[in-house]
Structure I
Amino acid sequence: MKCYYHESKDAVGTCKDCGKSLCKTCVDKYESGLCEACEKKRKEKIQKELDIKKENLKKNAKSVKNDTIKDLVIAAVLSLICGIFGFAIGGFQGLLMTIGFPWGWKFINQIMTGNFMSWLIILTEKFWLVAYIIKFGLALIIGAFTWPFIIGYKIYLFVKANNFEKETKNM
């Protein structure tokens, strides 16, 4: 058998993809054990897959960035409103307690799913309002401690997504 590309040379192997006969020079040319045409096809396929992945990463980075900005703006407005209300009622301490209320309420809603909230409602069967007053108080306390961390994490996400977006533009 002769090499598909070099008719004067004897074949020593075959292409793993198409089965064409290859001489020693052609077999040694690529580590993959492919002929030149199949090697080119594989590289093009891999490059196309990488381009698709890179485009998806860019879209995800932009989405994270936009969602983070939206979250920060909404939380800032709500925190400002709660903070003004808290300052009017309790001065600086009231401000610190109420400014994190939106964050605390969101946190409480995330952990109080399904049966967790039901124990509180069972204890206050006829007084469901009491359950929400307790939830309100927990949100004030938890929010006072969690909002700086949540805001810091959101800013971290924004910076990371922004840097990633800049890096992928240069690729």
Structure II
Amino acid sequence: MKHTLSVLVENKPGVLTRVAGLFARRGYNIDSLAVGMTENPAISRMTIVVDGDEYVIQQVTKQLDKLIDVIQVLDITSEQYVERELILIRVNASPSVRGEIMQIVDIFRARIVDIGKDSLIIEATGDLGKINAIESSMKPFGIMEVVRTGKVAMVRGPKNDNE
């Protein structure tokens, strides 16, 4: 089962390497990893998606907690949360098919962010299902290149000291 971990870490050089190394040393594959600064510039949030049973996730969580730069580790899989992923897709787009591609882009509420002589770059954000669906919809036109960010996630509801 895929688990989503929200990990707060100190925003220092080498922290990402130590966290990724922990997974590699134990032979666990990271399906998705997104890192960015939080509202506090001294703290970054890692959203890590890893495949494993409850035992594996407990072991990973315990090991992460032991790392000096890790502030908090939460398995948010069973929580209600908002998730998003970003995809950029460069697709073959001769003038004869651009109209059809633009219609599909509109259906997915995506955007065309670059127009080349025979290609378009499409930007889309959404949950995993939406991102996979727009990528599949572009395959018949010929995908030239894809870049995906991985999942970012935030637990729903209020987040303050008075919860």
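In table form, for the structure just shown:
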| read-out | value |
| --- | --- |
| For helix-only ellipticity at 222 nm (-39500 (n - 2.57) for each DSSP H run of 4 or more, over all residues; to 500) computed as -8500, the structure of I, II it came from | II |
| Value -0.74, -0.86, -1.14, -1.19, calculated as log10 I(q)/I(0) by the Debye sum over Cα atoms at q = 0.21, 0.23, 0.28, 0.29 Å⁻¹, for residues 79-134 alone, assigned to which of I, II | II |
| Relative contact order in percent (Cα under 8 Å, 6 or more apart) from the coordinates reads 19; which among I, II | I |
| Which of I, II leads on mean count of other Cβ atoms within 10 Å over residues 23-30, largest value | I |
| FRET efficiency 1/(1 + (r/R0)^6) of positions 31 and 111 (r between Cβ atoms, R0 = 41 Å, to 0.05) - highest-scoring structure of I, II | II |
| With log10 I(q)/I(0) by the Debye sum over Cα atoms at q = 0.09, 0.16, 0.21 Å⁻¹ derived as -0.59, -0.98, -1.21, matching label from I, II | I |
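A short reminder: the numbers here are calculations on the coordinates, not readings from a lab. Just so we're clear, the structure is a prediction, and the values are computed from it rather than from any experiment. Cβ atoms are built from the backbone, for glycine too; each structure is taken alone.
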